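Undergrad: Each in structure tokens, the structures are laid out below.
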Structure P
Amino acid sequence: MAHILNIETATKNCSVSLAYNGITISSREIAEEGYSHAERLHVFIEEVINKASINISDLTAVAVSQGPGSYTGLRIGVSAAKGLCFSLGIPLIAIDTLQVLAQQASISDGVIIPMIDARRMEVYSAIFSPDFKKTREVRAEIITENSFHDIKEKIYFVGDCAAKCKPFLTQSNHIFLENIVFPSAKEMSKLSYIKHLENDTVDVAYFEPYYLKDFLITTSTK
């Protein structure tokens, strides 16, 4: 029996779920432009635990979305997850953020390409089969008219990049599932439970988010 707390803060969506044996039993999330993760996250954690009528000491493990995504968001989520694991003496599980996003698509053919917005026309993306097996690793790439031209089967795009990518990705096999925008901790429940059963955990002391790219600081021109 396993109660696993799932934390997803890699995008604008601050999302927390509590799962029992891989099934979500309580969740809380909100997506805001201002990235209110620092204010919301610990409140959401307390709410989902109370809603499930368990104590925080009943947690078996904590799972966190590892990235890629927002530097600040990832930092907040990983710091909270590490703090809980240290204080409770329980393992930490890391989940691929793009896999969490892809899990929301239900298709029978073609491929799923989850995309998370990066700077300008850049996105973080990967490619998954209909049964959510990763067939191409995560990349940071610039979207152009020639992007994904080598894929002839149907491509289902999910994520927060539809507005900026649709003018370029116009082939007949390009399909945008615009109702799937952000990764959610609710989709982490099954993934984290599988990793728990396989004892697939990370070192609490040394784990770092998967930023994929170096953090850039821009200087004001004013």
Structure Q
Amino acid sequence: MGHMKTLTAADGHVFSAYEAGSLDQPYALVVVQEIFGVNAHMRRVCDDFAERGFHVTCPALFDRAEPGIELGYDTAGREKGLALRAQITLEDSLQDIYACAEALEHAGGHTKRKIGIIGYCWGGTLAWVAATQSKRFDASVCWYGGGIAARRDETPNCPVEMHFGGEDHSIPHMDVLAIRDAQPGVEIFVYDDAGHGFGCADRASFNQEAYMLAQQRSVAFLESHLQG
């Protein structure tokens, strides 16, 4: 089990983050939330990575609009999450993500260690943008990031892996094809029978088989690029 901690971004914004895993874990990872906050599902995601050897930090991005937000996967939760996201600029979200990366990089007396990032839904898009807008990360994994296609021509500064559901009606097949065409060096996996949010057991769209395979691939990808 992890715990909440407080971090400060470069602009002075103080925010909460969920931390899991010990300081001496071999891998370091920033986990980026969906539009539902750092809720029970996101904390389980972090705990799972911690059990697999990762020291994890997950920033509460909604703290810039309304602290302490945890939303459910119903219509009200989705509408609230979208409204909160609209109040937060991309630049501010990246500042919070970078603050987590910096904290991980120097945690436990490390002078510098490799940092990975993984994000889901909104976080999947942010994991892509963080990989293209900075050189802070050594590997990036993006699960069903709906905003990636619009930024597909940007150049990543680290290896990237992406996961999409073949039945995700919020991310058209043409978007995934466009990303493939623009980014031939990015590993992209599509799970034919999976919808949006297939990796979340709290959603009706949860797909156990797709989740297990995507998780296995994500862990192997991160481990391979965060060695040393």
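Undergrad: Here Cα extents along the principal axes in Å, for residues 7-86 alone was calculated and came to 39, 31, 15; which of the structures P, Q was it taken from?
TA: Answer by label: Q.
Undergrad: Where does the value 3.3 come from, among P, Q, when distance in nm of label points 7 Å out along Cα→Cβ at positions 79 and 103 is the thing being computed?
TA: Working through the options, I get structure Q.
Undergrad: I have 1.6 for distance in nm of label points 7 Å out along Cα→Cβ at positions 151 and 191, calculated from one of the structures P, Q. Which structure is it?
TA: P
Undergrad: Matching task: -7000 is the computed value of helix-only ellipticity at 222 nm (-39500 (n - 2.57) for each DSSP H run of 4 or more, over all residues; to 500). Pick the structure from P, Q.
TA: Comparing all candidates, it corresponds to P.
Undergrad: From which structure (P, Q) was relative contact order in percent (Cα under 8 Å, 6 or more apart) calculated, if the value obtained is 24?
TA: P
Undergrad: Hey, Rg/Rh (Cα atoms, Kirkwood Rh), for residues 55-174 alone derived from one of P, Q reads 1.07; which structure?
TA: Structure P accounts for this read-out.
Undergrad: Which structure, out of P, Q, was mean projected area of the Cα convex hull in nm² derived from, given a value of 13.2?
TA: That value comes from structure P.
Undergrad: Computing distance in nm of label points 7 Å out along Cα→Cβ at positions 15 and 167 for each of P, Q, which one ends up highest?
TA: Across P, Q, distance in nm of label points 7 Å out along Cα→Cβ at positions 15 and 167 peaks for Q.
Each reported figure results from applying straightforward, stated rules to the coordinates on display, with no laboratory input. Being a predicted model, the structure only gives us computed values, none of them experimental. Cβ atoms are built from the backbone, for glycine too; each structure is taken alone.
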